[in-house]
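In what follows, structures are represented as C-alpha cells.
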Structure P
Amino acid sequence: MSKEKCQLYLISPSKIEASDFCEELIPTLRVGNIACVQLRLKNSPEGLTRKTIEAILPITKDYGVPLILNDDPIMALETGCDGVHIGQEDTDYISARNIIGRDAIVGVTCLDSIDLAMRAADRGADYIAFGAFFP
C-alpha cells in the first residue's frame, strides 16, 4: 500500500511586503510538497491586495501551486486566483462557489465544529479547516 505524501498548506502573514514575501516564497516552493498558498491579508486595502496577488500569482503558477485568496471570492475571480478560503463570518459557501465557479477551489473554516464541517462537505467544499490559525 502506498501512502500519499503529506503536503503543506502555506498561509501568509496578515501584513507582508510583496517583494520580500516573494523572495521567501520561491525557495519554499522549490522544496516541493506544497498543496497551496493562502494569501491572508486581513484588513489590507484592496489595491495593495491586488498588487500583492499580481506579484505572487506568476510564482505560484510557475511551480504549479494554487493561490487561494482569503475572504473575497470576487477579487479571487477578478485576479485569477485558483480559489478562495471563507470563514464562518464571510461570504457563505454557496455564494462563494457561484461567484468563483465550479473549477475553482473553495475552502471553508469550520472552527471546532464537526457539524459545520459536515455541512461544508455536503455542499461541496474542496477542503475544510479546523481551529483558529491566528487567535
Structure Q
Amino acid sequence: TKSFMSIRVYALWKAYGPAVFEENVDRLYSLAQRFNELLKAQPDFETAVERPEANILCYRLINADWSPEKTNEVNAAIRQRLVEEGNFFIVQTRLGDKLYLRSTVINPMTEESHLQDLLHEIRKLGSLIA
C-alpha cells in the first residue's frame, strides 16, 4: 500500500543521511541544465524557455520548411513513436499554439549519453515521419 512506500525513503535516509538526496537532486538539476545546453546548440531544436528553472524541459524538433501545424504534427507523432518503441518516455504539452515534447530528468541512472541518444532518436523519427 502507499503508506509503506515511505519505508524505502526512510531506510535510505537512515542509512545514508540527507546528503544522498541532496546530491541526487543537484546532479539531476545539473544534468537537466546540460540537456538544455545540448538542445540550444542544435539548429533543428527549439526550447520553450531560455533556461529552465527545474529539471523539466520543453523542446521540439523544427524545420524551416514545416508550417507551424506540421511542426506540431511531427512532434506529436515523434512522441507517440518514442512511447511505442519503449526506449524513452516523454510527454507532450502545449504552450500557446505550439506543441512541445516534455522531458523530466528524474531517474538517478540517467546519464548525458542517454539524453544525446534521445536527441538522435527524435531526429531519426522526425526524418521518417516528415
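Values in this text are rule-based calculations from the coordinates and carry no lab data. Please read these numbers as outputs of a predicted model, since none were measured by experiment. Cβ atoms are built from the backbone, for glycine too; each structure is taken alone.
Thinking of P, Q, which structure, once FRET efficiency 1/(1 + (r/R0)^6) of positions 66 and 106 (r between Cβ atoms, R0 = 30 Å, to 0.05) is computed, gives back 0.50?
Structure Q accounts for this read-out.
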Once distance in nm of label points 7 Å out along Cα→Cβ at positions 18 and 50 is calculated for all of P, Q, which comes out largest? Q
Given structures P, Q, which gives the highest value for percent of Cα pairs over 17 Å apart? Q
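Hey, mean count of other Cβ atoms within 10 Å over residues 58-65 derived from one of P, Q reads 14.8; which structure?
P
Hey, relative contact order in percent (Cα under 8 Å, 6 or more apart) derived from one of P, Q reads 16; which structure?
Working: P: 16; Q: 23.
Going through each structure in turn, the value belongs to P.
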One of P, Q was used to calculate distance in nm of label points 7 Å out along Cα→Cβ at positions 90 and 114, giving 2.6; which? P
Computing helix-only ellipticity at 222 nm (-39500 (n - 2.57) for each DSSP H run of 4 or more, over all residues; to 500) gives -18000 for which of P, Q? Q
